[in-house]
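Peer 1: Given below, in the form of structure tokens, are the structures.
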Structure I
Amino acid sequence: MLTVRNKIKIFITDNKITSWFYSFNNIDCEALLIHIPKQNKEGGEITSQSQGTPYLRIHSQCLTGDVFGSKRCECGNQLHESIKIMTEHGGYIAYLPQEGRGIGLYNKLDAYALQDQGHDTFQANKLLGFPEDAREYHCVSEMLLAVGIEKVFLLTNNPDKHQALTDSGIAVEKVVSTSCFMGRDNQKYIQAKADIARHTFGKVVSI
């Protein structure tokens, strides 16, 4: 059973958004649960009233997108869009160390090389000997329950994340698609996610 190891206040992004980073005991990976409370106009945390059902973004680590702003994927854009939504409504980010849909950073770069040869993102992973998607989400519900969260509004395009939460006892009261961040460098990637992995997207945003 997971228990909270530490809860640390950290100001994030250039806007100095108030957030709380949770670490856990008895967890099998260094996943984080990041609480972003509803913020006031000055960027401070609103604590005087109930914030209702929180939004949740399950986000797999993407060094190239989250840190360096890569346009080969939409990961960084989705992360920042989710943070903005949470400053307005309150929510949590489950940040999972699952680079490259669970195959690791170096293997992800190998997959990029195969994509440059014409293979789609899922074919590339399989050619490297991995599943199309090697991620697991069992720890998300465990982290949520450890901090007392039993129901969420889920920010996702991925039906697998919705299924994983409901299978593990978290009530998904609403699913909200993130925007479709599309540009010249990720059109084929986005199309493969829609055609093969059944992702559903919100409004199209050019990047």
Structure II
Amino acid sequence: MPNYLTYNTGIELICLIVALFSLTKDKSWAWRSVIFYLLIVCIVEFSGIYVKEVLRERNSWLYNILFVFEIAFFSLMFQNLLAKYFNSKPLIYTGLAILLLSYSIELGTQGIFKRTHITLIIQGVVFVTYSLIYFYGLIKDERYIDLKYSAEFWWVAAVLVCYFALTSLNVFYKELSKVLAKPNEAFRFIIIASNFFLYALWAYSFICRKWLTTKSKI
């Protein structure tokens, strides 16, 4: 019997539950889309465990499918977050085109059953770039923003830290494998820690979003 409740699936489920309670009635459809994305993530994670542990087959194709939903969701969110600082559509559409082109090339050359390694690195660079641009806009913003209650700040901070860590791991994987005594354990810890950081901060950002939404109605 496979263990479906892992560190990753546990924090993802918690994040989904928090999103359901916090964002269901949110006025922004971009923020409401978080619920749909997290639901897809949970379905893919549980399906991945089933395919790997029960069917004893490679589950990379599931995550390659998830990638399409992932870049669509992140593009939507960053377009929404950056729009208040500048016309972000050209930037987002360019990033989306680059990712889809790389994704199509890798799928065409190696098939859907292998992870799109190069595209994942490009994805990380794109998302980190979006995050840094957001923080630049935030620094230049003359309005007072209480960061500890800012849903946008915590959502982007989570993305920046998580994707910077995972992208660095993907880029330097071979080099790190040669110098670390137990590379697999170290890599597993980095992946789990990055995912935990991402979804924990996202959950907090949803709570901030709900609190701000509720406050605005009083």
Structure III
Amino acid sequence: MDGTLIDSEKLWDIAVGELSEAMGRRVDDETRRRTLGASTETFFAVLSEYTGHAVDTAEEFERLKAILHTRVAELFGTDLEWRPGAQQLLDGLAERGVPLALVTNTESTLMAAPLDVIGKTRFSAVITGDAVANAKPAPDPYLAAADALAVAPGEAVAIEDSVTGASAAVAAGCRVLYVPTEPEQPDVDGATRGESLVGVDLDVLADLGGVGQ
């Protein structure tokens, strides 16, 4: 969702920069890329390593998470826009009766504003990061989405913007269109890399090869 359908990574950048600075060291671009699409646990492990600020108790983890989520929610309330081509793609898929699931590592408490922009009714299922035992890059979220849509993972196409997300979808056995948020992001084995969602439609998605093709 973040960076795939809506242009929210720039808002996360603000919140992550502020939080990391408060933890002792403002995050650099390389470290920020390591957190793209990450679960909350992985996110704080990366920031803890980078800043030297220990996040080794449940109390500290929850304290920092509350600070981050409060700030992100504030930013989400001010400026959420579609990624280029995303709205047109979803509209086109809806017109052709394609069932959709939204799969995100974002936790459910932060989903209200994004779903107001995207439209919750577009989706037959919404799988959030706190709805499964193991978040991306584990395959669990995509396996849950395929189950909710009553399709085999190999019959589904996942659209992702991060290495974490694309890796999860590949591991689940989905066909994957990977449109990185930043051009510096590496390729993902088994995923088809794209530059943008502009011009992508059902026919383009149907032409994607299976995993490893």
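Every read-out reported here was derived from the displayed coordinates using simple, explicitly stated rules and does not represent laboratory data. The structure presented is a predicted model; accordingly, all values stated were derived computationally and were not measured. Cβ atoms are built from the backbone, for glycine too; each structure is taken alone.
Peer 1: If distance in nm of label points 7 Å out along Cα→Cβ at positions 40 and 128 computes to 0.9, which of I, II, III did it come from?
Peer 2: Values: I: 4.7; II: 2.4; III: 0.9.
The correct label is III.
Peer 1: Suppose helix-only ellipticity at 222 nm (-39500 (n - 2.57) for each DSSP H run of 4 or more, over all residues; to 500) works out to -28000; of I, II, III, which structure was it derived from?
Peer 2: II
Peer 1: For structures I, II, III, calculate mean count of other Cβ atoms within 10 Å over residues 104-111 and state which one comes out highest.
Peer 2: III
Peer 1: For which of the structures I, II, III does the calculation of distance in nm of label points 7 Å out along Cα→Cβ at positions 16 and 144 return 3.3?
Peer 2: Checking each candidate, the match is I.
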